[in-house]
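Scrolling down, you'll hit the structures one after another.
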Structure P
């Protein structure tokens, strides 16, 4: 914990932000007052639409022209020599304080980085805009800041392009961009949302170093309460555009005052909660279910992606064996590149099996032709990670959910399928009137429910869920997970649940399989795998998962450092 700050680098006074829309004015932020001290980490938490990102972007004047801003945002330079009211600054004035006094780390580094320029050029761009740096000096500074954020071989990689870096490395480069001019405050908007827990732990370590070594204050926007417990000094909770509670991190987690804060903390899945559910599910099954013929069975499964342009072949899955029996949920966990999604796609017939055996509904997938697999495909449902990109934006929700019924000739057209679509929407707790809306008119949680309805349209015996809750707020995630569990009990489908969130897998899975670099390193019940992990990688995975308790998280961080 840092000592109490001597002065504030950001002071927000009675900030209100209203957006002008065709449907009328929308109040996004209402009378928000906040301070951020030098070297302090302030976390702003709340569900989607609460106003946290709008508040944070206001500090840099990054709101669209349709926004009307009232109040004051006082931004002080790191050395304390200048203070500006961002609300009244001209465009030129904003250009001078951005990067120098305050910088932004965006949620998705792939879209924040320009794909046509080397990363070193992009880091140096801010230096050239704010100072009289020669080309050689800017390059040397870019190499230095890349080294300080942990990019290996920065002298060589300074000339690489964004696509040549992993997701975690791209996030480090975006942080390097923010640190290049040594600003007083960094606004980090969901900096770890799409990252694996092991990579997330490394990025949190890096942000902690930004605070400790650079003396940089951080405004952290997140819906992950474990991240808040790990990194934050103070927390502000937002709901419907207002701040409903502010407190230091230990007080907020141990004695939340506001009812919404208590609900938010109560929505966070915790390790160990799923064991009672698993026992209930197992007890409700018919005797002898473990001897039933598996819906999916893999024996020494091997999947290789052929190399191109003289590059060697890439072994994505190497000698994996597992089985999923009727009505059983197998949780598949591991970091990016471990082979989780590849296995899911192979089961769905979307990726070819190279070696070993993979049987799905009794059919051997090794050497399976598409025409032969087509009749089996309607017995498999697939819930994608990002429903926004898996829905056709030109189709209504009803048309999208009806599509599998039409393709597999269960209905002649979407109109004929509408009765079944309405049943499915109500089953996933969406009003049937939402069928007439387009995907962009639904929230993230509502889209994910519609995606689940589409996956269940053909009454599948097997469901493949690929990271279905990774981008959702904890409160929305809780509702989607409860719905998923309820539907699985009611309909009895077998499921491969792919995730990097161990607490979520613990809630839903009967058994957990851990993948590491394409190999299955551990498998068992949640109690066995999460309660007493045997493999060093599983131990690292478990230690890297932030938990919503500052004191317990401090112990976990020490364990993570030891294992690393």
Structure Q
């Protein structure tokens, strides 16, 4: 595959149509339909993209109009995204987990003229928001949706919108995109945010193309290009999956398979046999926990091998792997590694982690199991990848690796990481003051704090706004402590608090699987609320926190804790769709209990 084409592409649509011409009948988008994996070829997708683009123009959309996409991960999501751009419009993705209020904000703020929606279930929060705001009244429905009581909403069926004279549609699209430049806006992605109303990040074609080019270069030169297959799991509405899970495989001429969800991920991995998978750290933590439990249950030799894997992982994280680790490498390669690799489909050559910091211990575990971990770092405002750990740069998992090709990074006097390059956003939609604050003298101010090591790798220490400053003026990074707490088998989730206070405290969500086992072993019925009232249960949680404290400095140690009433989820608004905790919302819910710990 000629990756230089990506550098020369004038738009994402132009790159796609070129790939479609090269790949033809090769599979592009694969999803399970009626129990069978079914593929849409590059040529078929190109035809649908052009037809849909012209139908969007025919219903009144014009250059620069915003079109919202509310759909689960599926081939039509990708086709809609490309078609919206091919029509000269701007894609505005929205999460399927959005409430009516969330949709109203995106519709009103973006001024969307139309909406592509996946199914009837998704209209329950969407249609009231459309009627309330008067925005997005042209609706393109991928599946059938209720038309009664839709008021002024005009519904267009997907099948009708992707039919017609394909040759004429392609000619019209070719003529239109000939005038596109890399600085033209491609999409407005609303940052989910851990606090406040989401802001629309304006990303131009060049920002995403530069990201794709740099990431493709890593895959080609470090891992070796082949007939790549990606398994798409994260929501395409998120900038990380949008670029790394959609446009990167497109740039590579790869096949994208769409996972059926978390509950079927294990079987999907074995069925799809992907070469690359893009995942957030929380999923790696869950997978690691399940794998450890499964291995420990086997006892004997399996437990011994697990211990060797832990030891090897620690050495790899600290950079002490070398000749002395070869015996463990050989032992694990002959025993555990083939079984673990098979659980990921047998062909995986890279697991890409992004969207939040990856605990080095988690990354080290997968590395020790023979799975290459590429931890990416970035944010929506940088399209989104800034840096990545990759083999030729010397993977060190307590860093996020060096900046990608074409990306400049420097550290400000206060430790903030600053970024410059084509990847930087155009700005925040209709928020000039926020844009001026974020981009100064061409440098994107990331809000992240860190430093660059002797080999040019970036190490993140925390978010500027998330750093806890205790009553003595000491700085404490909460993400580090939370990551360490959730590695304990007893703890599923945690939030650390202590700003302007004498010591750190934690809000803890017990691990439900561990709690079931504890109840069984202690002769108690499983009722999480009732268990949390038992001194013995709380003592077991305290033991887990004490283990964590052994590796913390005096100012970092968790002195007291309180148990949460429920898990942090997207539904209760205590977690973003990309599995980051919403500190402000959690504090609002638990402030009194946290205050009582002092």
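Any read-out appearing in this document is the output of simple, stated calculations on the displayed coordinates, not a laboratory observation. These numbers come from a predicted model, not from an experiment. Cβ atoms are built from the backbone, for glycine too; each structure is taken alone.
To test your reading of the models, identify which of P, Q gives 15 for relative contact order in percent (Cα under 8 Å, 6 or more apart) when calculated. Checking each candidate, the match is P. Thinking only about distance in nm of label points 7 Å out along Cα→Cβ at positions 173 and 525, which of P, Q has the largest value? Comparing P, Q by distance in nm of label points 7 Å out along Cα→Cβ at positions 173 and 525, the maximum is at Q. Could you tell me which structure in P, Q was used to calculate FRET efficiency 1/(1 + (r/R0)^6) of positions 77 and 293 (r between Cβ atoms, R0 = 30 Å, to 0.05) as 0.00? Here the read-out was taken from P. Of structures P, Q, the largest value of mean count of other Cβ atoms within 10 Å over residues 69-76 belongs to Q. Which one of P, Q has mean count of other Cβ atoms within 10 Å over residues 245-252, as calculated from the coordinates, equal to 18.4? Value 18.4 for mean count of other Cβ atoms within 10 Å over residues 245-252 corresponds to P out of P, Q.
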